[in-house]
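In C-alpha cells below, several structures.
FYI, it's all coordinate maths here, none of it is from the lab. What you see is a predicted model; the values in this text were computed from it and never measured. Cβ atoms are built from the backbone, for glycine too; each structure is taken alone.
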Structure P
Amino acid sequence: MTTPSQPVRVLVVDDSAVNRRNIGEILSASPEIQVIGKAADGEEALRLVNTLKPDAITLDLEMPKMDGFTFLRILMSSRPTPVVVVSSYSQKENVFKALELGALDFVAKPDNQEVDPDAIREQLVSKVLLARSMKNSALVAARHAMETMSSVVRRPKTANSRKPPRRVIAIASSTGGPSALMDVLSRIPGTTSSGIVIAQHMPDKFTRTFSERLNKRSSLEVAEARELDEVGRATAFVCPGRKCMEMVVHNNAYRLTVSRPSEHDRYVPSADRLFASVAKVVGKNAVGVILTGMGDDGVAGARKIVEAGGTVIAESESTAVVYGMPGAAVRAGVVSRSLPLPELALWLAQLDP
C-alpha cells in the first residue's frame, strides 16, 4: 500500500502496442501515477512483476504465450497485486471470470467507439489509484473466498418465487462487489423466504451477463431487473447498469421499477434510492447489506432502513477489497454488525427459523 505522497507504480500488460501506448498515456497524465513498465504477454508480465514489484497492474485478457487468466492465477498465488482488467464489451464473460480469479475491477478499452473516452480515462485512473487504500490481505481473502465457493453445496432451484417474501434483503456493492456477491448468493439456499434486490455499480451491457452468471452459481432465481418484475421468495434482481431501481407495491405484490437516474442520484445504480424504497415498502422486514466499494453509496438509504425498524449489516474491513462504502456506513452509525464476507453470507442464509 503506497502513501498519498508517493505515485502509484503501474505495469501495463496488453498484446497491442497501440493499447499499451494509449493506456500508458492516460495513466501518465495523472501526477499520482507512474507507469514503470509495459508487457506484451503474461510471461513477460510475470518477469516484470518480480523485478519491478508494481503497486497495480492493468491487464488485457487475450494475449499470446500466456493469457490473462493464467497470469492472474499465478500472480494471485505468488504476489497478490491489484489488477484492473481493460476489456471490450464483447468479452463480458471473460471479465467476470477474471474478477473471480482475483482481479479488482474492469474498464472498457479506451479505443472502443461505444464508450465516452473522458469517462473511461477517469474510471481507469480512479481504479488504479485504489491501490493506495487496498490491503493485500483483503485481496488474499477475496481470492480465498472464491476458491472455497466451489465447495458450497448448491441445492436445486425451487418453485418458491411466487410466494411473497417474509423480508427483503437489499444489497449495495461497487468495486470488488461481483466476487463478493457471487460468494454471498451462492450460500443462500433456494428455500429462503427472503427476496433480494441488488445495486451493483457496473456499466450497462455487463449487468445482464453478470446476473446470468449469478443465476448459474446459486440456488436462487437471479435476473437483471425489468420494469414491474415481482420480488418473490428466493429471487434476486440486479439493477441494470446506468439505471436506478426502486421497490413498490403494485397489484398487491412487491415489484420493481427501473428508471433513468435523476440529477439527485450521486451514484448509478443508486443504493441509497433502492434502500429508501425498500424501507418504505417493507419497514421492519428490510435488511440492508453494504459490501465492498468506493464512496459512501447506501449510507443515506441505510439510515432510512434503520428508522423503519429494519436491520443493516456491513462487510468488515478484514475482507472488504475496498472499505469505502461499508466503512462510511459504520462511521455513520447505521450498521448493527460488521462481519467478514463468509460469516455475513451465512448470517443471511440463517435468517429463516
Structure Q
Amino acid sequence: MQIRYFQKIFFIFLSSLFFLNAQTTNVETVFGPIELRDELLEVYNLEHMQRLKGIDQSGTPSYWNGIPSFTRLDHSLDTLWLVKTFRGNLKEQIAAFTHDISHTVFSHVADIFFDTPNYQDAIHEWFLKQTGIGQIIKKFGWKEQDICPDQPEFKRLEQPLPDMCADRIGYNIRTGFVFKLLTRQDIDFIVSKLHFEKGRWYFSDVMAAKKFAYLPLKFTETFWGSSDNFLAYYLTSKILKRAFFLRHLTKDDMHFGTDAGVLKKLEDCHDPEIDDLIANAQDLKKAYEVLQDNSYEKPDYFPKPKFRGIDPWIKLKGSHKFKRLSKIDIEFSKEYKRVQDFCQKGHKLKLIPISKNSG
C-alpha cells in the first residue's frame, strides 16, 4: 500500500515537471536567450508566427546575391527581447513580437509589388485577424487593433526617426552581427550602456552610441539604399508581377506563403521572361549602369533611398541633460549629413537587360 502511494506521488511529480516544461520554451536572440511562457508562448506557436522562419529579412538579395541572412522571426524575437528586458508591459511585448507578422514573402518587395510604402503596416490589423491571435488576447479585453505597433503608448517599440526604438535597435544590431561588423562582446557593451526612461531611449556612453549609430549610416549607403539593392527589389517585383499575370502566383501566396515556396513556384513557371529577369537579378552588376550627373540621358529607374540614420540621445553619468550624438561628436555629424545628401541625390540607373540564353 505504501509503495503504491509513493509511486502515485512520484507519477504526479513527473507529470508536473512535464506540464511546466510544456508551458515554457527558451529561444535564442542576438542579445541572448529569452524564455517564452503563457501568452507569449501561445503567440510563438501560432502558424503565422512560425511562417516568419521562412521570410528573409532582406528578401531576394539573400537568395540571389549572397547577402548575409536572418529571418523575420529572428528579428521579431530580438525586438521582443528589448521590449521585455526594458520593462514593457505584456501588451507592448505582444505588439513587439507580432509587429512583423504581416510581412509578405521577400519582405519589403511587397512595397513595390503592391505600390504601397510599408505595405505590411497597411495590412497589419487585417493580417492579425487572420492569425487567431484574437483568441489569445481576448481574456485581457484586447482586440487586434490594440496590439498594432503604431499605438502611441508603445514608446519602447516604435519612435520616429532619428530616435532609437526597439524595432530599429534590433534590426541594426542583428544586421551588424550577421555582416560581422559587431561581435558578441560589442553587442553586450552596447546594451550595457542602453537605457529607456520616460518614453526615451538613450545611451550613457558616447563610445557605445557611436558604435551603434554608425551602423544605420553604413547600411543605408552600402546595403538598404544601394543601387544593387534597389534593382534587386525592382526586378523581383517584375518577376512576381509576371508570375501573377500568368496565374502561377496568387495574393495568398504573397501574404501567407514562404520565400522558399514562392521561389519553387517561380522555378516551375518555365517562362523565358521570368528566367531572363531572374538572370538579371542574379548578376546585378551587369544589369545596370549608373548615369553621371552631367548625363542628358533619361534614367530607366531613379530611386531615392530612405534615410535611416539614427542620431541617438546621450545622457552622461552625473548629467541631467540629454544631447544628440551629432551635437557631441563632429565627425559623426559630418558623416550623418553626408549620408543624408547621398539619399537625397538618389540613383540614376540605366537598365541593361541580359538574356539567360544569350551566351
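One of P, Q was used to compute Kirkwood radius over Cα pairs in Å, for residues 66-177 alone, and the answer was 16.4. Which one was it? All intermediate terms of the calculation are to be shown ahead of the outcome.
Values: P: 16.4; Q: 14.6.
That value comes from structure P.
Among P, Q, considering only distance in nm of label points 7 Å out along Cα→Cβ at positions 250 and 298, which has the greatest calculated value?
Working: P: 2.6; Q: 4.0.
Looking at the calculated values, the largest one is Q.
Tell me which of P, Q gives 23.4, 98 when you compute Rg and Dmax of the Cα atoms in Å. It traces back to Q.
State the single structure among P, Q that was used to calculate FRET efficiency 1/(1 + (r/R0)^6) of positions 82 and 122 (r between Cβ atoms, R0 = 30 Å, to 0.05), giving 0.75. Present the calculation step by step, with values, prior to reporting the outcome.
Values: P: 0.95; Q: 0.75.
Considering all the candidates, the number was obtained from Q.
Tell me which structure, out of P, Q, gives 13 once relative contact order in percent (Cα under 8 Å, 6 or more apart) is calculated. It would help to have the intermediate numbers written out before the result.
Values: P: 13; Q: 17.
Derived from the structure labelled P.
Each of P, Q could give helix-only ellipticity at 222 nm (-39500 (n - 2.57) for each DSSP H run of 4 or more, over all residues; to 500), but the derived value -11000 comes from P.
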